[in-house]
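Undergrad: The next part holds the structures, each set out as structure tokens.
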Structure 1
Amino acid sequence: MKPVPFNPLNYPLCLEKPQRLTDINSWQEHIPFAFTIVQMLHPAVLVELGTHKGDSYCAFCQAVQTLKLNCACYAVDTWEGDEESGLYGPDILEELRSYHDPVYGA
């Protein structure tokens, strides 16, 4: 069987503009990949471990919403930070919720 080459144009969601971009840009370049894997896999459950300000998590939610998938999305984080990303307080989670809940539901 001959392998079929991957063509990102078969997954046009990868060309969508992310609706949420914060000042934390460490994951932003991967958002087209996030859109693509959601479009490829049509998950029923999506869990992100380590969310910080939520750019990647909201990108997953955006893809689920755009594709009208029946998918439960969960973000798991301490929202306290760590040595790598720095320490932060509960205001990070509050700000994410203020964006997320009206757009994607609670």
Structure 2
Amino acid sequence: MPPADDDIETRLATVERGVTELREQLAITSSDAAAARMLAAGADHDVSEVRAELRAHTQALNALRETQLEQGRKIDEQGREMRQGFATLATGMAQITALLTTNSGGSENLSD
């Protein structure tokens, strides 16, 4: 028994509706894919900017580290020079004290 014309028409209408829905979904999917590509490109650009800023910050921190190391070496050197100066002063003061002690002992004898 051959299929009825109404049955074929109903099936054809159902298939046509399905094709129309698929076309609509394809348009939406294509639009979503384009938006996703655009967002991905924007995110890639943002990541590149963040990486560039991070490199700049790292360079600044490395330069600051070098400056601090150099200043630390200078402070160490100045500390050594200061200790040497104090040692020289201590030696000189000891000699002056010895001379004063010797001279004051001798001047007391002269005044007697």
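Derivation of every value follows stated rules applied to the coordinates shown; laboratory data play no part. The shown structure was predicted, so the numbers you read here are calculated from the model rather than taken from an experiment. Cβ atoms are built from the backbone, for glycine too; each structure is taken alone.
Undergrad: Who wins on mean count of other Cβ atoms within 10 Å over residues 20-27 among 1, 2, i.e. which is largest?
TA: Max of mean count of other Cβ atoms within 10 Å over residues 20-27: 1.
Undergrad: Separate question: With helix-only ellipticity at 222 nm (-39500 (n - 2.57) for each DSSP H run of 4 or more, over all residues; to 500) coming out at -37000, pick the structure among 1, 2 it was computed from.
TA: On the way: 1: -11000; 2: -37000.
For helix-only ellipticity at 222 nm (-39500 (n - 2.57) for each DSSP H run of 4 or more, over all residues; to 500), the value -37000 is produced by structure 2.
Undergrad: Here is a follow-up. Quick check on the output: 10.1 is mean count of other Cβ atoms within 10 Å over residues 28-35, derived from one of 1, 2. Which one produced it?
TA: Details: 1: 17.2; 2: 10.1.
Label of the source structure: 2.
Undergrad: Of the structures labelled 1, 2, one was used to calculate mean count of other Cβ atoms within 10 Å over residues 44-51, giving 13.9. Name it.
TA: 1
Undergrad: Moving on. By the measure distance in nm of label points 7 Å out along Cα→Cβ at positions 52 and 68, tell me the structure among 1, 2 with the highest figure. Walk me through the intermediate numbers first.
TA: Values: 1: 3.5; 2: 2.8.
When distance in nm of label points 7 Å out along Cα→Cβ at positions 52 and 68 is calculated for 1, 2, structure 1 comes out on top.
Undergrad: Quick one: P(r) over Cα pairs in 5 Å bins from 0, in percent came out at 2, 12, 22, 23, 18, 11, 7, 3, 1, 1, 0 when computed from one of 1, 2, so which one is it?
TA: The structure behind it is 1.
Undergrad: Quick check: 14.0 is what I get for mean count of other Cβ atoms within 10 Å over residues 12-19, calculated from one of 1, 2. Which structure matches?
TA: 1
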